[in-house]
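There are structures below to look over.
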Structure I
Amino acid sequence: MKRRLTKNKKCKNKECDKRFDQKQFGQVVCDTKCAVAYAEQRRKAKQDEEFKKFKSKIKESHKNKSYYIQALQKVFNSFIRERDKNKPCISCDAEAGKYKLTAGHFYPTTYGVLRFNEDNVHGQCWYYCNKNKHGNINEYRIRLIDRIGVERVSYLDDIRHQRMELSIEQLKDMIAYYKNKLKQMKDDEKRSNTN
């Protein structure tokens, strides 16, 4: 099969808007002046890419444990809100969709072992229960027992004082896990809405 030279090809030099007919295979610019400018643009782009990689490496090396805890908290809370978006508020039974939804912790995040425990965190109305009533804990407990059962609530009570230290690698794994779980839930919802 015979290759043909391209006619009316656009010059790759970003500063040139000319079109040209190729005189040889691999020609991407219209003339020598554009070839020099294009080479400089490619050199600069490569330099910029290397700088971006270097900057990204530096940025990554400066991320400490608290950064990953905050990142995990963000994705975990998003997962909880997605999981519970069609359920009433765990504390006051406000109808789903009638309130701003937040991920409300039964035992606060200071109980580290329960901070990312799915049984300990549920969809809650932000303004009335979470903000104004500081979690509305008495009502939360009643509805939590209804939702997950007395055994699982007792388990939360039993382990709340245990210490849990997560390494950066464990935090990264949990971030990936909850991102994937969240994506799966959203994909499942899209599929069910299209059927």
Structure II
Amino acid sequence: MYTEWRRLQPAGMRRDQENRLPLHERTKLLKAYVGTVVPGFLQTPGYATALLSAIKDFHGTPDDVADAVAARMQRKRLVHSGSHRYAALLEEAVLRQVIGDAEVMAEQLGYLLEATAFPALSLGVVPFGVTERPVWPLEAFTVFDDTRVYVELLSAQVTVTAPSEIVLYARAFEKLSGLAVYGDEARARIMDAIGAL
């Protein structure tokens, strides 16, 4: 299902953020791959505000950014609840693209450092310069319990429910996971990005 953002967010972004919460609450294993920005469930309020403000301005969405950020932050609590598992894969570019300003980005990167120790989260970084990639950098996608995939495009969100297509995203996630670094190596990449600010 292809749904344009203007249809998902006709009166602002708050309602769309609130509507996502039940799916996140039901999901036991969430896998997210991003090549450009930190996934919503790992964003700090400052980073989310800067990002959603840019989206609002670009799309001409009514301004309810503060309420949308508050709704987005509700999803973050699930990472700490103990009843959900998360796997996040970030291209290294995510760590280097400044959203907001240097202070906002430093806070966000600091939070990612903390997140590497969350028991329910596997956080991987696909390094710059990785060779012989079996999967190229892709559009952002989130897999919910291997039963649904959200793909984020500039103009729309695509909801994938066909099993044959979900298998492709699951396979891409697995291949990208094999390219990523974790633990100390991921933390070193995050620290390098902080240093570069």
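Details
- Value 1.1, calculated as distance in nm of label points 7 Å out along Cα→Cβ at positions 56 and 72, assigned to which of I, II: II
- Structure (I, II) behind the derived value -17500 of helix-only ellipticity at 222 nm (-39500 (n - 2.57) for each DSSP H run of 4 or more, over all residues; to 500): I
- Computed over structures I, II, distance in nm of label points 7 Å out along Cα→Cβ at positions 136 and 168 reaches its largest value in I.
- When mean count of other Cβ atoms within 10 Å over residues 40-47 is calculated for each of I, II, the greatest value falls to II.
- Source structure of the calculated read-out (Cα extents along the principal axes in Å, 81, 44, 37) within I, II: I.
- Label whose coordinates, when distance in nm of label points 7 Å out along Cα→Cβ at positions 32 and 184 is calculated, return 6.3 (choices I, II): I
- Which of I, II yields -1.10 [log10 I(q)/I(0) by the Debye sum over Cα atoms at q = 0.22 Å⁻¹, for residues 104-151 alone, calculated]: II
- When relative contact order in percent (Cα under 8 Å, 6 or more apart) is computed for each of I, II, the largest belongs to: II
- Winner on FRET efficiency 1/(1 + (r/R0)^6) of positions 48 and 160 (r between Cβ atoms, R0 = 35 Å, to 0.05) once structures I, II are ranked, highest first: II
Only the coordinates and a few stated rules stand behind these numbers; no lab work does. Since the structure is predicted, the reported quantities are computational estimates derived from the model, not experimental observations. Cβ atoms are built from the backbone, for glycine too; each structure is taken alone.
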